[in-house]
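In structure tokens below, several structures.
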Structure 1
Amino acid sequence: MYPMIDPALADAGLGDAEDDDFDAIESPDSQLPDHRYLDRELSWLAFNQRVLELAEDPSLPELERANFLAIFASNLDEFFMVRVAGLKRRIMTGLAVPTNIGRSPVDALADISREAHALQLRHADAWRSLVRPALAESGIEIIEWSELTDGERAALSEYFGAQVFPVLMPLAVDPAHPFPYISGLSLNLAIRIRNARTGRQEFARLKVPPMLPRFVEVPGGGEIKRFLRLEELIANHLGDLFPGMEVLDHHAFRLTRNEDVEIEEDESENLIQALEAELLRRRFGPPIRLEITEEMDDVTRELLVTELDITEREVYRLPGPLDLRGLFDLSRIDRPDLRYPPHLPTTAVAFQPAGSSTRADIFKAIRKSDVLVHHPYESFTTSVQAFLEQAARDPHVLAIKQTLYRTSGDSPVVQALIDAAEAGKQVLALVEVKARFDEANNIVWARKLEKAGVHVVYGLVGLKTHCKLALVIREEEGKLQHYSHVGTGNYNPKTSRIYEDFGLFTADAQVGKDLTRLFNELSGYAIEKKFKRLLVAPLHLRKGLVRQIDAERKNAEAGIPAHIRIKVNSMVDEEIIDALYRASAAGVKVDVWVRGICSLRTDLDGISDNITVRSILGRYLEHSRIFAFENGGDPQVYIGSADMMHRNLDRRVEALVRVTDPAHLKELQTFFDLAMDAGTTSWHLGAGGVWARHAVDADGKPLIDLQDKTMGLIQRRRRARAVR
């Protein structure tokens, strides 16, 4: 399963639409051309096109293709709610700062509208012409009311009366009833009716209940599963809602609103209270996109446009059905043959129980040597979760310090911190309540932790704390030992099964000291400027990476082999990009593996000739960040939480940790080699910012799937340990 963007999973940043860094400032460099960046908004749309191409791929399992259609829809919603909304806000407030390629936000919106219209039409066609027929061939039919038998209609009418009718709320629009508030992302029916007595036409709005299944199973289907869309069922029972009235017409529509949250932080205010007030305002953000069905009549469309105060360019007329996020509901269908073959995560070799033990001693394993864990191929439960749970119950553990950016409901990670506090340990949790679309959830967890006696802090004013850190202080033979975890992904058991991430466990004293200093800065008033094995934003991370890039450039100029490898979700920061251009121009081989946005160009003669950019999408969301530098034969390799974006480098607390174990360096190198290999399925960035998918060889045979291959390599590694 590939994750969607929703409040629980939003840190995926499938397109990193949550970013608000419109204040891009180009680094002056007279040797580099002005047109050296790709537009970040159009690059994001190109990323979502790659998601759509997976849905269009007939070689993928049918239910996975439907899931990718739902992911595309969810991604695009967030893009409009945040990025498009942000551009509109800048225009309306007069803060129309140019985009990263120097265009005005007005021009950017025009380009976005053109590309988004084309993509949404392609998305709709992929469902109607490709995925829906493929599902039908496999025994899963999404049908219309007209295709039902009389018996099936009778059964569904009974379901409607018992389960749907009671929760429907038709709202009339007339002089006594003003036009109702339309909530963001809700699916609605616009209904025109005629009063049988007066002959007068009226308008009503009906919201499709979001808490009900979007696809209603038709009873008696046998081996073939047949489903009717909920809005189709409702539309064919409108007479029950308007007795004595003649239903003339009905059409589906859907509104997207600005749901970005802007908090004016002040050191004297209560951040939780300010955020709660802003979350209430989010519900009433201005409209930014209206989706309507292609057959909607002009009278209804004009009424919606007028009442919602939206422009014609913001109207998206689409072949139905609207809101294909509903395809996520198909995941409940028990058809494993229509999904990816199962991958079962293994326990990292270092954390496998010894002898007859049922549970490994995590601290003993980390004392022996650093442990690098690769999720979801290796289990989160038997590594990160076990680390925190052992710390909570170990009487020798004195303190636990941890950052929490996003976590899941009933999180065992949160429970471990509560258990530790109730056991009398010192526990510090830095809860980032400003994690976009997860603010309300994080407020709940923050209060629950506080009630249990955990010291809860909310980070620094003006900065989001995005780093993934855990520190355990344990007393051993009269001395204090630090056990550290630095990861690339959230402490979230749910997303750990579908996000690709690395985590480093170490008992290294220097890392422990670095994390202690960093936690003191986050929870108190310390201002720390020196870290030995960490690169920390916002003060040092960009400078540290640019220094490493420039060192590779100087090595190349001196005839010393030089190589840069970077894996990120997004590559936007101009200073980093310019440093990579200078390195490439000097002869440094630069490999960039990016999942989402990429403003780096590969088509600048004499400048980007040595730069290769690849993107990989699949069953798992590639989420880890890796920064590797040849460094004259002494590799400098970092993993961590930071993407190459202004928000990460300037307005977030981020941390990268240096990986030093030779076996871990080899593992990361092998992983990167496989991703960049011409025999691996990937997208290649070419001239003009166009991405081309490479999925088959010259003979039409499928190329290697990186994620399948990685799972196989890790499983073989475990079997080899078992044999020894």
Structure 2
Amino acid sequence: MLRIERYSILLVSLIVTFSAYSQTDEERDIIERSIEFIAEGADNEDLDYTTLIDDLTYFLERPLDLNRASSDELSAIRLLSDIEIQAIIRHREEYGAFISVEELQSISNLSVASIRRILPFIRVKGNVDDLKISRKEIWNNSNQELFMRTDRVLEERDGYRTATAAELEDNPNSRYLGSPWRYYMRYRFRYQNKISIGFTAEKDGGEEFFQGSQKNGFDFYSAHAFIAGFGKVEKLAIGDYQALMGQGLVLWSGLGFGKSMDLLTLKRNPRGITPYRSVNENLFFRGAAVTLRQDRFRLTLLYSDHDRDGNVLTGDTLDREEALAFSSLQLSGFHRTPRELEDRKSVNEKVAAAELTWRKGGLSIGARGMRFQYSKALDRDLRPYSRFAFEGDRGGAVGLDYDYVKSNLNLFGEIARSENGGIAYLNGAYLVMDPKVTFAAFHRGFDRNFQNPYALAVAESSTPINENGLLMGIMTRPAPRWQVAAWLDRFRFPWLRFNSDAPSQGWEMMSQVSYKPNRSSEFYVRYRHRERPRNSAEETIIDIAGQTMQNNLRLNLNYSVSESMSMRSRIEWTDYAREGTDRQEGIMLYHDVIYRPKSSPFDFSMRYVIFDTDGYDSRLYAFEQDVLYFYSIPALSGTGSRYYIVGRYTLKKGVDFWVKWSRWHYLDRDVISSGLDEIQGPIRSDIRMQLRLQF
């Protein structure tokens, strides 16, 4: 199946060029690797990473002052463990303000590797005593940005082909109503993490624009006003916001990290109330929220009233407004056809929540409760595996969490109960035996009848239900230039699951060895093995429970050839086996060239990747560079190639223009995609352009 000879040139390049060294653009590399770690754990190209990219890019351009940064702000960088954050805070309290970033080397629980990771995102300001915030300070040190972006698929898709009046009368949903261009605009005023005011607007490809169903222009609008750290008001959000509480069992409306090679993602980073800055039309609340502080206590109150898309069940009535039930919430955010427009804002959702936390030193304890209500009842088409899923028009959950950091130990966990009596809990621990050795453990148990659609905890499944599991891992640096990380996760499902008609179990392990001979190059090898339950594909009278097995092996090399040019090469192989089907294999190789001269207004990066897989189950993922604040993590399956080039040109200070052109070229098909997105031919090309103005 695998025609390795077609990849020999890239494979030789991967091995031979390992000897080229120089200075790399480490700041952007850190951002890209952080996103890639998360994406690999999720195995999902559709997740929204906008907020994460936004935060990391902001801290890159405006580093945190070590003498002012709170533990929450240091945590937002997502590159330090809570043990390391508490060590920094404790050092500052005991010895006074930092004189320089080099002083971090004197902190025992902070490794040299951790210091190097955060250096691009921190600084020590000269005048550490001047901490007053005035209108002049806010105006002089604030940041204003205006983004305008557009993109489209260049080839014609079936949904945009010209249709006759008779065809549209026969099937109004046979064509998209709008143009294939997607439009995006965002404005934001930001002062550190204390003030944020902004709005976002988006029109997806296929949606109408200032005509027909969208006479107001964009299909989606979002706006927020947010302040933090003003007197007893720790946080106040009006408009669109997110709520990230505890370890995610009661209320978590933002992006949740999964299992990845970075064991720090096992612990949620509960930032409480945060402004919403993305264009996902579902993962946010709309209303108001406030966090008040008094000594060691913090009280958060929130209320949201949000119209969402739902598959409404009309029953005996033809009026969708009068319908009493819906079968599911629509998550795509697309409103391109009359059918999709019928679901738009058809279900009203109200959410109210309260949280009380107490902190003293390294100990934090929190209690929270939330309640939600829909304007229509959720009436699912229940199957045996989903018989315990939530139905109705209202529900809620309550929970308790703890977080304890003492010297080199961090213990954390949460327990929650849904309104119907279902219980979910998790507990985790990090133990730093030495700055070079960290152990991690994570245990969870979720009842099959735990019903909370707003829970997003670390789990093998996409939602925390019907699962018990234990993960243990280690991160170590046996030598200055070497790093080894590995973990093993065993999990069990006491009840049936989708495509698994019996109680089942599985396990997963991942290990990685990294070698960094100098600042400009790094090589790592990663191996992953996963066994998960799934019904056998054999044709029988009843479904037979079985297992799937998947292996992944990756070799990755980052290096540079000059101060302006760096390169990356990767080869990754996978195989996939399911009872009753043929074994699938897949391989991917890519080579990147990144040109970023420090004195030139122009830079670019480009990639050429070739892939060969036996099917979708043996697909592979690869994070791509893109225009600023955007992300691309395509799934590679079938046989073919993909290449892209991303360029940025700085017209003048505060004005830059980005463009990305990419193309798929398949060798195993004459039609790409299906339905209204179907393209005749083996080629798909995409163009994306973006203009950023900074004030």
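Nothing in this text is a laboratory measurement; each read-out follows from the coordinates by a stated rule. Since this is a predicted model, take the numbers as computed values, not measurements. Cβ atoms are built from the backbone, for glycine too; each structure is taken alone.
What the table below lists for this structure:
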item: Distance in nm of label points 7 Å out along Cα→Cβ at positions 104 and 560 - highest-scoring structure of 1, 2; result: 1
item: helix-only ellipticity at 222 nm (-39500 (n - 2.57) for each DSSP H run of 4 or more, over all residues; to 500) from the coordinates reads -10000; which among 1, 2; result: 1
item: When mean count of other Cβ atoms within 10 Å over residues 144-151 is computed for each of 1, 2, the largest belongs to; result: 2
item: Winner on mean count of other Cβ atoms within 10 Å over residues 64-71 once structures 1, 2 are ranked, highest first; result: 1
item: Computed 26.4 for mean count of other Cβ atoms within 10 Å over residues 592-599 - originating structure among 1, 2; result: 1
